[in-house]
Structure P
Amino acid sequence: MNDKTLDCSDLDNYMGKPMQPARMKEPLHNNDFRRWAQGMHYPNLLHYDTEFAAESRFGRLVAPQSFPVATDDGHGAAPACVGAIPDSHLIFGGDEWWFYGPRIFHGDSLINERVPTGYSVKDTKFAGPTCFQWGDNNYYNQDGDYIAKQRSTAIRYRADLAREMGSTDSEEEPQWSDEDIAKLEDEKLDYIKTLHALGHDKRYWDDVNVGDELPKRVFGPHSIASFTTEWRAYLFTIWGGTHRRTDLDLEALGFDPNMAGHENDGVMERINPELTDGAYFGPSRGHLFPRWARYIGMPRAYGYGASMGAWIIDYLAGWAGEWGMVVHSNCSYRGPSLSGDVTYQSAKVIDKFVDEDGRHLIQVDSKMFNQNGTTMATAKAEIELPKKSD
């Protein structure tokens with residue numbers, strides 16, 4: 001393409017029409033929860049330590065609240081990526097989550113019912129004409145219990161324009177001394193100690209005040225190894241683990257030919273599964289290979305948008321403890337986690353109230369940023385906490 005337009009005319013054919021649902025092939029296992037907690041850098045004993053979990057209110061291991069996205073076959077992107085946009089690529093732009101109460105345990109089976117909902121085209125400094133596309137993911141368990149809704153935002157753009165507009169600047173990774181790493185490890189441990197300190201106790205709504213700040217969380221430096229660990233925590237990346245879609249054709253979606261490939265292709269999975277799991281070929285390889293990251297407009301290897309949404313939910317859920325629950329989180333992604341960078345999270349209580357359903361809620365503003373103070377994501381969320389008996 002020689003012009004600087006983005007043809008989104010095909011998208012109207014798909015809005016509001018349900019897609020094929022996402023389904024795993026076997027019931028979930030405790031090790032799926034452990035792998036997810038490990039991949040998301042979330043050392044909460046409730047999700048991986050059998051003895052600790054047995055003494056909890058659940059009496060057993062329970063999945064992190066962020067886990068539903070791990071049971072999708074495309075980390076929530078599918079309903080936000082329908083219709084052809086020629087010579088395009090996709091990155092995540094944000095997630096809004098609603099949680100309805102039921103938790104996920106060993107033996108459960110989840111299904112994700114998906115509906116594309118809308119789109120808007122705007123001009124951006126990143127890639128010129130850019131399509132922001134939305135879709136809903138509705139997660140249910142085998143009993144029909146409504147677990148969560150994820151409203152995803154995908155950003156679809158032309159990679160050639162992103163390269164032309166200089167998005168690949170800052171290709172060099174920052175260097176961390178042994179002293180720097182030691183300090184980071186101390187900061188990580190300080191955060192982990194706050195999880196241990198709460199233990200199985202309740203964090204009461206009564207004891208939280210507007211203006212309170214949550215403990216700062218840190219993880220990194222990110223690397224291709226850590227991004228690979230993240231990717232492998234998504235269950236759809238396991239060969240044969242998902243009922244693959246029959247309505248997915250990345251070339252038909254208009255993906256850049258060098259990035260389309262056979263990701264999630266059930267036919268190719270039986271022939272050569274390495275072409276289908278997203279790590280080596282196809283649109284996801286930009287995360288793990290610096291050459292392909294630069295090709296689609298990123299300066300170097302980078303993390304996954306759906307992981308950033310999980311980091312936010314985990315951070316808030318860990319603070320709430322096992323008796324609390326994140327009921328809503330609206331996350332906007334401003335920039336990726338790049339290899340060599342460190343991610344920090346902070347949050348501040350901005351309101352506390354009782355809603356029309358009688359729930360005692362804490363509202364927080366949360367921020368994710370790197371070692372330079374560059375904002376990576378922002379979120380506003382509501383967290384339900386127990387009320388002391390009168």
Structure Q
Amino acid sequence: MRILPTLLCQSGMRLGKTIFTDKGQVLVGVHVSLTDNMIRKLSQMGIQHLYIDDPRTDDIHIVDPIQEETRLLLSSSLSKVFEKFGATAGISSAAPDSFSTMSKFFVEGMSRVIDDLQTLNNDHVMVSTLNQVLPSSMEQHFTQKALNMCIHATKLAMAEGSFNREELMNIGLSALLYDVGSVHLPLQLLQKADHLTQNEYLEIKKHPEYGFQLLKNEAGIPEVAALCALQHHERINGSGYPYGLTKDEIHPYARWIGMLDSYDALIHPRSYRQALPPNLALEALYAGAGTLYDIDMVRLFRNHVAIFPIGLSVSLSSGDKGVVSQLNFKSMQRPVIRVLKNASGEDLKEPYEIDLSRKLNIVITKIGEQTMV
């Protein structure tokens with residue numbers, strides 16, 4: 001099985017996993033052959049990647065960290081947030097109970113996330129580097145980013161090992177909603193291809209306070225979630241915003257979420273730049289360890305995060321191209337690669353595997369299905 005961005009799937013490809021609705025009903029069954037119309041509709045629904053059958057990778061098993069029903073429940077709630085509090089709706093004009101109505105779905109969804117993650121038999125975190133095409137709308141961008149952050153922050157907190165369920169709920173909800181203030185920013189600023197002017201940047205920097213205002217008095221949403229929304233751009237050396245807080249002035253959850261947010265921003269493309277390869281993004285975190293981010297948090301990230309998830313297509317420095325087939329738990333950044341194409345771009349009749357933890361002279365240079373074309 002392989003992971004492909006939905007927009008890069010082609011008619012005739014067969015699904016490797018069933019797609020469910022938020023009610024648990026089958027939307028598209030496993031092994032169904034895709035059509036152009038199906039691919040377009042799935043993308044419009046916000047489904048950003050698909051599991052695809054491939055005879056060369058039949059033995060590669062990809063475990064989704066949460067059930068599709070859980071993902072769709074949270075996606076639906078996040079979409080409603082975007083609709084109610086987007087740039088065309090004023091925060092102060094929203095109905096007093098409009099967010100509270102959604103809070104119960106966030107809490108239910110977060111409880112499901114914890115249950116789903118606890119069923120896994122390993123402690124590694126599969127950071128999503130899957131969406132190597134720009135989302136087709138700002139709503140999709142907001143939704144997929146919130147889900148990724150929620151899953152990664154919660155699983156990493158589980159790997160740390162000292163948090164009880166209530167604390168995991170608080171961390172997960174904080175990571176799910178930390179960037180909610182961004183939905184109130186003008187779309188032309190979020191989608192601008194050129195560098196921001198000073199005044200535009202000042203407007204962008206208001207989104208932590210917007211998020212704090214939305215979350216601070218919501219029943220069912222922990223107070224720390226509002227604090228994380230306010231502080232996720234603060235940095236331990238005082239260089240962040242909106243208040244230039246330092247070290248222990250920043251809530252630990254906000255420091256954690258801020259580090260993950262920086263990594264997520266680096267590995268995903270923007271309208272004005274390409275995505276940074278995960279290994280270089282990890283180096284950027286280390287460059288900021290002790291100044292921007294807590295060094296212990298960066299180390300935990302390095303030791304428990306699989307920055308190249310199983311099933312991901314990659315290009316190697318040797319020119320060969322293939323798919324991540326196994327993880328090395330003692331060297332999470334150097335997985336096993338099943339080579340499917342040689343340096344000349346020819347399909348191999350007999351694919352073979354390279355263990356990058358043993359071949360230190362070979363590195364991953366590109367990720368994403370476009371590397372396999």
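Figure out for me which of the structures P, Q the number 0.30 belongs to, where FRET efficiency 1/(1 + (r/R0)^6) of positions 79 and 215 (r between Cβ atoms, R0 = 30 Å, to 0.05) was derived from the coordinates. The structure behind it is P.
For which of P, Q does distance in nm of label points 7 Å out along Cα→Cβ at positions 103 and 303, calculated from the coordinates, equal 3.7? It traces back to Q. Where does the value 4.6 come from, among P, Q, when distance in nm of label points 7 Å out along Cα→Cβ at positions 255 and 343 is the thing being computed? Going label by label, the one that fits is Q. From P, Q, which structure was Cα extents along the principal axes in Å = 68, 50, 40 calculated on? Computing Cα extents along the principal axes in Å on every structure in P, Q gives 68, 50, 40 only for P. Given a computed value of 10.6 for mean count of other Cβ atoms within 10 Å over residues 175-182, which structure among P, Q does it belong to? Source structure: P.
Here helix-only ellipticity at 222 nm (-39500 (n - 2.57) for each DSSP H run of 4 or more, over all residues; to 500) was derived from just one of the structures P, Q, and that gives -12500; the source is Q. Matching task: 6.3 is the computed value of distance in nm of label points 7 Å out along Cα→Cβ at positions 223 and 319. Pick the structure from P, Q. That value comes from structure Q. Can you tell which of P, Q yields 14 when relative contact order in percent (Cα under 8 Å, 6 or more apart) is derived from it? Attributed to the structure labelled Q.
Every read-out reported here was derived from the displayed coordinates using simple, explicitly stated rules and does not represent laboratory data. None of the values given here were measured: they were computed from a predicted structure. Cβ atoms are built from the backbone, for glycine too; each structure is taken alone.
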